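Next up: the structures, one after another.
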Structure I
Amino acid sequence: MSEIDPAPSRSPNSILPSAAGMIVLMMLGLILAGFVSYLWLREPMPPPPAEVAGDPLLSEGRAIYLGRCATCHGLAGRGDGPIAANLIGPPVGNLTDAEWKHGDRPDQVLAVIEKGVPNTRMEGWSNVLDPPEARAVAAYVYYLAKRPVPEELRKPG
């Protein structure tokens, strides 16, 4: 009688190396497809208006706003960003409203940006933005609301 080599023992939770390789390849394919889709479907950002392009504080604020705030507040600050409707809780703030419910003094606007608003999805950004960046975003928020940028925000501070 010939001896039959028994199958190598595996634990019941192990994965065959060939299956693991296929899983890795599929995951890489999904990541690549997602990246290509993102590049293909994204809309280019409109160029900044002349008054923003000519003002370093507003230019910096716009760049940060578009990268950090526009997903909720929208490009024009109306609270209509692409994820705003899917957030739980009170509606996202419309920065172009005539009255800001958390105050319109520079210190109040900075407090909202840095500390957030309790019981809303507006988290504080002080752990991400340094004070000059927060002032730049605040200045851009005033611009979006068609309000003059307070000189207090232009001073280093």
Structure II
Amino acid sequence: MKIIILATGGTFDKIYYDALSDYRIGEPQVGAMLRQARVSVDYAVEAVVSKDSLDMTDADRQLLRRRIEDDDRHRHFVITHGTDTMAATAAALRGIAGKTVVLTGAASPARFRDSDAVFNTGFALAAVQLLAPGVYVAMNGVVFKAGQVAKNPATGYFEARPAS
């Protein structure tokens, strides 16, 4: 089983530009992070979009959907995504037949030592191997079905919601 990791940017891939005193989306961090963690599962990383999730559009979501649907060789996908609109993207991906798709992200950039990116990515990699086909969000040790999750802006945590 090969897991395809689709990077979309978000806080996960943000880097600090000191000269500008600003954060911007950089190269996908997940590959280097997984190499450092000595992850032995077969995976490939592909940058599909490189944006803050608040800038994600329906066209971006359709691009992700087409990328997954058109892949005849792989059935397991992890998407690194900004947390602000992760639930919306997961909902937009519902109904992809025969594939397991898990979205995950981070509250702080993966480059930060105290980031939750490493845990969330490892959790998502385990989840995508164990879950039935469908679309899920895996954050902070909890798995949610797409369309049944929302980020609580007051706490920063994801919560189960009634199916939409």
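Read-outs: derived from the displayed coordinates by stated rules, not from any lab. Just so it is clear, the model here is predicted, and its values are computed rather than measured. Cβ atoms are built from the backbone, for glycine too; each structure is taken alone.
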If mean projected area of the Cα convex hull in nm², for residues 92-131 alone is calculated for I, II, the one returning 3.4 is structure II
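Given a value of -7500 for helix-only ellipticity at 222 nm (-39500 (n - 2.57) for each DSSP H run of 4 or more, over all residues; to 500), calculated from one of I, II, which structure does it belong to? Can you show the working numbers first?
Details: I: -14000; II: -7500.
Matching structure: II.
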The value 10.4 for Kirkwood radius over Cα pairs in Å, for residues 44-83 alone, derived from one of I, II, belongs to structure I
Relative contact order in percent (Cα under 8 Å, 6 or more apart): greatest across I, II for structure II
Structures I, II compared on mean count of other Cβ atoms within 10 Å over residues 60-67: the greatest is I
Calculated from one of I, II, Cα extents along the principal axes in Å reads 96, 34, 31, and the structure in question is I
